[in-house]
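Enquirer: Next up, some structures in structure tokens.
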Structure I
């Protein structure tokens, strides 16, 4: 069976317009020129049968006017839904939102995106201004996503300090994995994972550095910044996450992640078109050659995603039935 790619980006025309108006991607990463034809050719080259599209950072939130950002998110969602409806077995999409700080607008788009467009899940970024995803003000959004038993794909965005140190130190290369870890830890410590247990949360890029740092993070239990959790509970909560393998084709990463994650919680991801194709091809070869059981390999390539997106069991059926 072909791979299901849960970390795969799309650039609707509205995203290009928003980035141009904002002066480019604030992370400093070069914006790729996406076309569906290029996307299909790439997917075929590494055996991807189904792609769950997401608009990557900075998303519609790059527009500072809340209403305009919401309108842009709506237009991008309708673009993705139209594409999905043409080939529902080949394409899916994560719902785009504006800034989570605009709670009412986000709740409105969640309702429209799931009830009308039939989104497969929602993409959230690791930080909105100075707040990571465990922020108290985001609870109404989490509550609605929990009610819907939503799949939540968390993608890193640039850290609060966006100053580029030098040309070979762009934020996506170094800071993105740590931003994923920061927001994951924030979700653990704020008790979001237990308060909203019906949300299935996918962390990008092998969970950033979470599998490596989770035991270090439990040091909080022995400091003045105490939490209500024990070290064991924090580790247990870390294992509630799902993890994609985008840009994680390393034997060291795979060993640590597969040892940490629960069975069926690791999924294939490519990070096309933002990562160079040569890098994706190289990392995919490492994943394919890594020694693991046939059951684990099947889970990574498609089984875990089928469990998260049951409509893919009915490949000719659009998501918005």
Structure II
């Protein structure tokens, strides 16, 4: 029997415990299920025994990363026979530990990253790579304790580039929340016969297309990219992409969409091309769901752009 796992990540004082309290006490989430709660750090707020008993929850503290093993998790499963597991994860531990620790029956259903908007800038400046790991791993990202000023700062950063597939909400101190993308207009003229993406705007287009693929479904786009073909790519597939600075100088990664063309096999790795393609929204494993798949109608050799690195603002 599969046991769903809900993983809460984020730094200390990020609001993980408050979020878990809210979820557990929601009668739409909790009826008579038994919950195993793994506490991997000692937060500012604690869940008392009365609350845990009320919501049929057993809390187990894991104080050291080395204690989070598959053997121990299997033991906890036999001891408590939970219907589901909630993990309040230590923000300083690497997330790849979980792949090793979770028993086969534990299935990761959702990853929620909770971030204190008041300290977001500090963590981004001082621990950018770790912040990127938290956001990039999440299905849902919630910035809490937002003010108008912190909302503006958060929107000025390339959050969507850190994780194009995640749902992102901004929540104020009164519990009011809004979608991160709310009110942000399309950055391109989608009514044009060909949506032309300039070299400087590639990062904006990538974020927009990943955030809302349906917006580009059936559209024709034209842009410049570097050819990448993986060893196991089908003969008719390649990625015309760019290297982008997602978070900081140490976090440069290749970004792009899968493109199908009979010319793909003949293209030279790392060469620059201008691609004209029709966009379709299709399931693709690397997207972990539906996303933009390009069908090239024209591929032309191109000079590399003046600025090879892509930015997202």
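Enquirer: Given a value of 0.80 for FRET efficiency 1/(1 + (r/R0)^6) of positions 202 and 234 (r between Cβ atoms, R0 = 25 Å, to 0.05), point me to the structure among I, II it was derived from.
Expert: Answer by label: I.
Enquirer: When Kirkwood radius over Cα pairs in Å is calculated for each of the structures I, II, which structure yields the highest value?
Expert: II
Enquirer: Follow-up question, since we're still on this one. Could you figure out which one of I, II the value 14 for relative contact order in percent (Cα under 8 Å, 6 or more apart) was computed from?
Expert: Structure II accounts for this read-out.
Enquirer: 16.0 is what came out when mean count of other Cβ atoms within 10 Å over residues 90-97 was calculated for one structure; which of I, II is it?
Expert: This figure was derived from II.
Enquirer: Given 22.2 as the derived value for mean count of other Cβ atoms within 10 Å over residues 82-89, which of the supplied structures I, II does it correspond to?
Expert: Going through each structure in turn, the value belongs to II.
Enquirer: Continuing with the same structure: From I, II, which structure was helix-only ellipticity at 222 nm (-39500 (n - 2.57) for each DSSP H run of 4 or more, over all residues; to 500) = -6500 calculated on?
Expert: Value -6500 for helix-only ellipticity at 222 nm (-39500 (n - 2.57) for each DSSP H run of 4 or more, over all residues; to 500) corresponds to II out of I, II.
FYI, it's all coordinate maths here, none of it is from the lab. Remember, predicted model here, so these are calculated numbers, not experimental data. Cβ atoms are built from the backbone, for glycine too; each structure is taken alone.
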